[in-house]
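See the structures that follow.
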Structure P
Amino acid sequence: MRIGIAGYGFVGKAHAEILIDGQHDILISDPALGHRADLSTAECIIVCVSTPESPDGTCDMTNVYRVIESSPAVPILIKSTISLEGWRLLTRAFPNMQISFSPEFLRAVTAVEDFAKTDHLYIGGGDGMFWHTLFSVSFDNPRFTSTFTNPEELILAKYFRNAYLATKVSFCNQVHDLCNAAGINADSVLDIVGADTRIGSSHTQVTNERGFGGHCFPKDTSAIISTAKQHNVDLSIISEAVSYNHRIRKT
């Protein structure tokens, strides 16, 4: 099968590494990185392009639109992070396309290893069974399963997962602030807090840069806050976590 991959960042590379075998011909399109495959001959397309933060804080889905509007009528799977309003615009603009969405939770540094260990995918919209079948063979994991559900639920779940973790980072930085002001070892306090299995130790480390940065948390928290404003919902907890992060972040 000829599988097109649009976008060759860490998500696109992880998918290419897993899917490339004797059964598949991988077509990679990412002109900025020198990959110029013609996706018009692809039998399916996985969209892994960037969706950066717009100046107004919303999710810029220009790259996703460009891929889909130039794609043939084949199953399309969006792995890029997209907004709720962006998805609704897509489905109105391309009503006859088989577009699915599957949220991605890979870590940039270990994306290939993380993806290789995948035993479960969430897939919404389009031809979900097509993608389940493709990946179930590629992972060669007898425990691999997929959950088929509403793509809009998956879009919000992706944003709120990242927003929760970003808020946890801000929370732990505030623990650090109080400990330092009181002359108490912050690392010890956070180790004990994170030892509670209901809380967990992930994202409790306070770095020299302070707060959260990286590729996903800043743009995803901004995008979900923007989506909420369009629905007249005040995400005050996430908003304060973002404001605090802006105050303390050093880079």
Structure Q
Amino acid sequence: MNNLIKNLVFNIYTFFSTSFENFLFKKQVVNNQLLQYGYMKYNFVNNLLLKQYIEKKIKGSNNYICKYEIKKNKIAELIYLIFIKNNLSKHISNLTGFNYCIDFFVAYETKHIPETEKQNQIYANHWHRDKPFSKNTLKLIIPIEEIGEKNGGIEILDKESTLFFKKNIQNLENKNIQFYKMLAKNNEYLLFLPNLCFHRAGTPEDNLTRSQIMFQLNPSKNWCYKKNLYDLQFFLEPKFPLFKLLNKTISIENEK
């Protein structure tokens, strides 16, 4: 019963937040591969060299994950590099028809999970959708180090297949289903719709790791980022972002 109530709350939130965003923030109707499949990989012109923004490594919630603290005085510079200098904000708006607020980000490293523990939820390593979000929520993943075949890149099921397995995720866990696995060089990035696509964190092979940075983007009147973005990286990813719509933000345009 608790799961039924929880799913009902999630579905109601998704419906109303998506409708609200479409009415208030959508600039144009678009159609492309990102919206068709729910994910797509793209290229930056240059390697972003994200390691220079890391202050130190922070112990994670378990032995198989740790966070990287991004320097407080480098947050604005990092936002400018990714979203303005590389024209990513303009590119994303052209793809989706929305401007966005950067509501959260985290830089982290995942490690190999032993077979004896893979049945446990270690770091989102089981198939799931991000339910307490709108259908417009977008996630951006950029590798800090190159993600190869054995580094455990994120795995994503496309929108159509997600609908097929939506009512019985257990079938998805038990079957050999074709899915996208992220492989990326340092100048590549991935965009995907976490509410519409089942996804899971891949598991690096023994003695290997995966290092990346993830941004949570939600529709907004203008491109901006949360004023407390530095502090948020030390906490779990926030849910129900529409309820935080009035939190203080900084316009990305001001970072030019």
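Bear in mind that the values in this text are calculations on the coordinates, not laboratory data. Please read these numbers as outputs of a predicted model, since none were measured by experiment. Cβ atoms are built from the backbone, for glycine too; each structure is taken alone.
Check the numbers for distance in nm of label points 7 Å out along Cα→Cβ at positions 13 and 205 across P, Q and tell me which is largest. If you can, show how the numbers build up before the last one.
Details: P: 2.0; Q: 3.9.
For this comparison of distance in nm of label points 7 Å out along Cα→Cβ at positions 13 and 205, the top structure is Q.
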**Report entry** Per distance in nm of label points 7 Å out along Cα→Cβ at positions 29 and 237, the highest-valued of structures P, Q
**Finding:** P
Requested in this report: Could you figure out which one of P, Q the value 16 for relative contact order in percent (Cα under 8 Å, 6 or more apart) was computed from?
Outcome: P
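Supply the structure label, taken from P, Q, corresponding to helix-only ellipticity at 222 nm (-39500 (n - 2.57) for each DSSP H run of 4 or more, over all residues; to 500) with the calculated value -14500.
Value -14500 for helix-only ellipticity at 222 nm (-39500 (n - 2.57) for each DSSP H run of 4 or more, over all residues; to 500) corresponds to P out of P, Q.
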Requested in this report: Could you tell me which structure in P, Q was used to calculate distance in nm of label points 7 Å out along Cα→Cβ at positions 77 and 189 as 4.5?
Outcome: P
Query - Which of P, Q leads on Cα Rg over 2.2 N^0.38 Å, largest value - result: P
